[in-house]
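Bear in mind that the values in this text are calculations on the coordinates, not laboratory data. On a predicted model such as this, the values are computed, not experimentally measured, just so you know. Cβ atoms are built from the backbone, for glycine too; each structure is taken alone.
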Structure P
Amino acid sequence: MKAADGAQLLSLGALRGAPFLFMRLGAAEFGPVALAALRVGLASLLLLPLLLGRGQATALRAHWRAIAFVGVVNSALPFVLFSVAALAINAGLSAIFNATAPLWGALVAWAWLGERLNRARTLGLAIGFAGVLWLAWDKASFKPGEHGVSAVVAIGACLLATLCYGFAAHFVKRRLQGVAPLAVAAGSQLAATTALLLPAWWLWPGAVPSSIAWGSAVGLAVLCTALAYLLYFRLIARVGATAAVSVTYLIPPFGLVWGALFLGEQLTPAMLLGCAVVLLGTALATGLLEERARRS
């Protein structure tokens with residue numbers, strides 16, 4: 001990987017670690033559904049003109065059903081769920097739980113696609129979910145917080161969101177292989193917007209959200225969704241999917257840093273240890289360490 005590609009990978013990690021900060025700032029005022037709807041709606045407005053300008057709308061029309069399903073499972077549902085989590089747990093913790101998506105992906109591949117799990121990958125799953133249990137046990141509380149959501153519900157929402165990500169990744173691989181990535185990105189955001197439009201209208205906040213909340217919604221859409229998608233697909237084209245997916249390991253550190261810098265969140269030893277355990281398990285479960293061992 002060239003230095004310029006490495007810099008783009010770091011930039012993507014920074015962007016993908018930022019949504020948890022923005023959701024903490026905006027979810028309470030907008031509500032989870034309205035904030036998620038704004039995120040995908042504004043992202044659609046940015047991505048669709050690019051799609052049309054590149055003449056890739058045909059791909060969207062040809063595969064609209066599968067792309068719409070991806071929009072619901074990979075954007076609408078997880079964005080709402082992570083916004084629910086933001087009402088009760090801090091940004092850094094949500095970012096760490098986000099790293100479990102590859103663990104769920106490995107389980108989905110085993111259960112749905114019949115992919116074999118060798119001893120190393122099985123051990124990785126055990127280690128990764130042990131890290132999740134460690135973090136959940138440290139934060140577990142059934143008592144609703146300031147916004148009516150308990151830590152247990154928030155953690156469950158994070159894990160359900162990452163299960164959606166893990167399933168959607170394999171669905172895209174099976175049903176949308178070879179489809180223009182920009183068509184999948186723009187079409188999925190449009191489908192997510194359509195799915196959330198009526199619920200967001202129904203649950204729109206009665207009080208006008210603050211400028212900070214609006215800025216968070218714009219940041220989610222422009223930086224963390226539209227720009228992040230474009231950087232991600234650019235990296236896939238330049239360095240390949242495997243290298244691009246390694247951004248997963250950069251999200252928790254950036255999520256922890258942004259939360260500490262802008263929200264004053266404390267980096268506890270339990271969080272750092274749990275983060276390390278989850279990432280180690282993810283690296284084993286996805287075969288990353290095996291791949292590196294073969295190359296060395």
Structure Q
Amino acid sequence: MKTKIFNLFTIIMSIFTLIQLLIAREIISIAIINALNMWVHNLIPALFPFFIISDILINYNITSYIPRIIKKICKQGFNITDDMLTIFFLSMISGFPSNARNTRTLYDKGKIDVNEANHILIFTHFANPIFILTTIGIFFLHDKRAGIILLMTHYFSNIVLGICFRNIFKHSSGKDFNNFQYDDFGSIFISAIKRAIDVVLTICGIVVVFSIIATIIINTFNFNLYNQAIIKGLFEITIGIEALSKLSLNLNYKLIISSMFLAFGGLSVHIQVYSQIVGTKIKYSYFFIGRIYQMIIAGIFTFFICLVLGI
């Protein structure tokens with residue numbers, strides 16, 4: 001019964017969207033062009049090279065090169081294995097959805113099990129640091145401090161989540177990869193490029209679709225500028241924070257809301273993550289729960305930082 005209702009709802013919404021595409025084609029065309037421009041100018045430069053590098057590092061077993069003291073601190077603090085630590089560090093550098101992408105890669109290779117995959121997805125939701133510091137801090141909010149504050153709160157909220165959820169799953173003591181087999185660099189490099197292209201194109205499609213949906217909702221219900229920014233942020237964080245930056249709000253409010261947008265990720269990022277784990281036993285629900293908690297933690301922490309700094 002539930003399946004039939006869902007299918008009927010999907011059909012109705014698809015027909016409604018199709019009608020809106022015909023009626024409001026000019027507005028929607030502008031939204032599509034803006035989404036594609038954002039994908040080309042912001043997302044590809046920030047994500048594509050990092051996807052390639054992270055694939056190469058995983059194939060060359062970067063875990064074995066992490067200093068023991070760092071491994072010990074992280075394993076004690078987060079209760080994670082060496083390979084989960086690899087996902088954590090690469091996610092900090094690359095930004096979402098690399099956490100799901102790298103989790104799927106190591107899961108397919110048999111280096112982490114389903115419990116470890118579910119666990120690590122909770123607290124590795126990192127936005128690309130270049131995106132936060134440059135795109136948001138300088139281009140959108142026009143303040144270098146804003147990017148630094150958002151980066152601090154974003155990392156801190158993930159670390160707090162990692163500590164709070166450290167005992168939610170039981171893990172094995174780790175697997176022995178001393179006899180790690182390396183492929184030749186040429187095949188690893190080409191494979192990394194192909195996988196990065198596939199993920200980046202998937203991200204493009206998802207961003208465009210959610211931009212269309214957000215535009216249709218805003219155009220249908222005629223929301224004011226403030227509600228438009230919230231709706232855009234819930235669907236896609238980049239267009240949401242860009243819209244937020246243009247509002248006549250104090251910087252502290254913009255920082256708090258931007259921090260919460262980054263922590264939640266937007267439905268666009270959620271679909272990107274889901275697209276990476278679909279067909280496995282890895283559960284999306286753990287990722288979603290993590291985002292709700294992170295959104296609360298990030299918002300509170302940003303509020304106190306703004307209070308202390310007098311922003």
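Given -1.09 as the derived value for log10 I(q)/I(0) by the Debye sum over Cα atoms at q = 0.15 Å⁻¹, for residues 125-220 alone, which of the supplied structures P, Q does it correspond to?
Label of the originating structure: Q.
One of P, Q was used to compute mean projected area of the Cα convex hull in nm², and the result was 17.8. Which label is that?
Derived from Q, not from the others.
For which of P, Q does relative contact order in percent (Cα under 8 Å, 6 or more apart), calculated from the coordinates, equal 42?
This value belongs to structure P.
Compute distance in nm of label points 7 Å out along Cα→Cβ at positions 45 and 269 for each of P, Q and report the one that scores greatest.
P
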